[in-house]
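Asker: Just below sit the structures, each encoded as structure tokens.
A short reminder: the numbers here are calculations on the coordinates, not readings from a lab. Keep in mind it's a predicted model, so treat the numbers as computed, not measured. Cβ atoms are built from the backbone, for glycine too; each structure is taken alone.
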Structure 1
């Protein structure tokens with residue numbers, strides 16, 4: 001059984017990049033991939049906490065701001081310099097605003113769409129040679145986009161830019177999968193529900209009482225855990241998930257369909 005599971009889920013020898021991978025859901029994914037044997041590179045702003053986290057899991061931190069095209073290009077170039085092959089790209093970096101429609105400003109709208117939607121596309125575009133170089137028969141390279149339950153249900157909670165950007169990311173996932181699967185690169189998305197993170201904390205703070213309401217409504221009766229999101233990422237990144245492409249995988253305790 002151990003050898004069987006190792007064959008299905010081990011990421012030993014794989015190179016992975018996780019954007020926004022030093023906090024929240026991104027940190028959970030980075031930890032899971034590293035624990036499964038991957039060599040993890042985190043792309044995030046170069047904060048001391050991020051550096052300490054990366055060091056703690058044996059990952060490398062590349063400090064870049066993905067809200068600008070220069071930051072995206074520089075990040076891709078830095079990843080490319082580390083290796084001519086990239087097995088796993090996790091587009092997780094994001095930012096969140098919940099505000100009444102009357103007060104949301106265009107600068108924040110543009111920033112959220114830039115980080116959540118624009119950066120993933122241009123990272124895939126820039127790193128496509130490395131992804132294709134890592135692919136082999138039966139073991140494609142993987143792009144995993146981190147979407148959101150906010151893009152699955154018709155409830156805004158005033159997260160207009162965020163939900164619109166995540167909805168675009170879900171459709172981008174399908175479009176990229178349509179083109180890249182034939183080239184040896186699968187593209188899937190995980191749509192997380194509510195997990196403990198700075199972003200979720202901000203979401204709950206913006207809507208008083210929402211945390212308790214959500215836990216009551218989630219059929220699993222709890223927030224998501226590191227094992228939940230990490231396990232989903234390992235599945236999509238490993239041999240176990242090699243035959244999936246264009247999938248939006250909800251990881252939300254049954255909340256979306258409840």
Structure 2
């Protein structure tokens with residue numbers, strides 16, 4: 001249904017990776033994706049990859065599974081966040097761990113897309129870029145999700161100076177002007193399709209294009225309303241509204 005709607009990429013979560021590995025296997029999944037013309041595959045979501053203790057132990061399980069899948073599937077990048085813990089972490093430590101993670105991703109032909117998140121300890125593109133630049137690995141780059149930038153009030157014009165080679169991918173969506181509930185609740189339940197909320201989607205797209213970025217545009221719609229739609233209808237509406245936003249900003 002994804003390819004039929006017009007998408008050229010597909011995202012797979014860790015839980016789905018485990019299920020696919022335990023059922024039809026990665027080779028069969030790869031063949032299906034390629035047969036459908038899927039060019040870009042994203043794996044997600046790795047958190048706490050620089051932590052210690054139980055959090056790191058759990059993270060390492062996810063890390064192993066995602067890297068294993070990337071060794072067979074046509075994976076373009078692996079999406080990672082930081083941590084929701086309030087424990088402060090030195091940038092040098094995070095950068096060292098990112099370099100190691102990027103090296104492992106490169107070994108399986110993928111990149112690491114570090115996503116600044118409004119509710120995490122890496123909140124802004126500036127935070128993420130500091131870590132990426134210290135890590136100094138070509139496989140480590142930035143994921144720009146309009147939802148997180150809008151929720152922290154990060155101006156779209158500040159994106160324009162980011163070197164395009166440091167932008168791995170993007171995520172488009174929309175939402176009401178104000179969060180409903182906590183940021184975590186809002187990000188998974190309150191997103192809207194492009195053009196149906198209050199975000200300056202056109203301004204975001206224009207700012208990213210101004211960097212020279214020519215990679216794929218991801219679509220991440222997480223909401224009660226989206227999940228309530230029939231799957232085929234939800235996918236098609238996500239594609240149609242995003243395509244309209246991209247064309248209006250060209």
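Asker: Comparing distance in nm of label points 7 Å out along Cα→Cβ at positions 173 and 213 across 1, 2, which is largest?
Answerer: For this comparison of distance in nm of label points 7 Å out along Cα→Cβ at positions 173 and 213, the top structure is 1.
Asker: Which structure, out of 1, 2, was mean count of other Cβ atoms within 10 Å over residues 53-60 derived from, given a value of 13.1?
Answerer: The read-out comes from structure 2.
Asker: Upon calculation of distance in nm of label points 7 Å out along Cα→Cβ at positions 29 and 181 from the atomic coordinates, which of the structures 1, 2 produces 2.8?
Answerer: 2
Asker: For mean count of other Cβ atoms within 10 Å over residues 21-28, which of 1, 2 scores largest?
Answerer: 1
Asker: Where is relative contact order in percent (Cα under 8 Å, 6 or more apart) largest, in which of 1, 2?
Answerer: Sorting by relative contact order in percent (Cα under 8 Å, 6 or more apart) in descending order puts 1 first.
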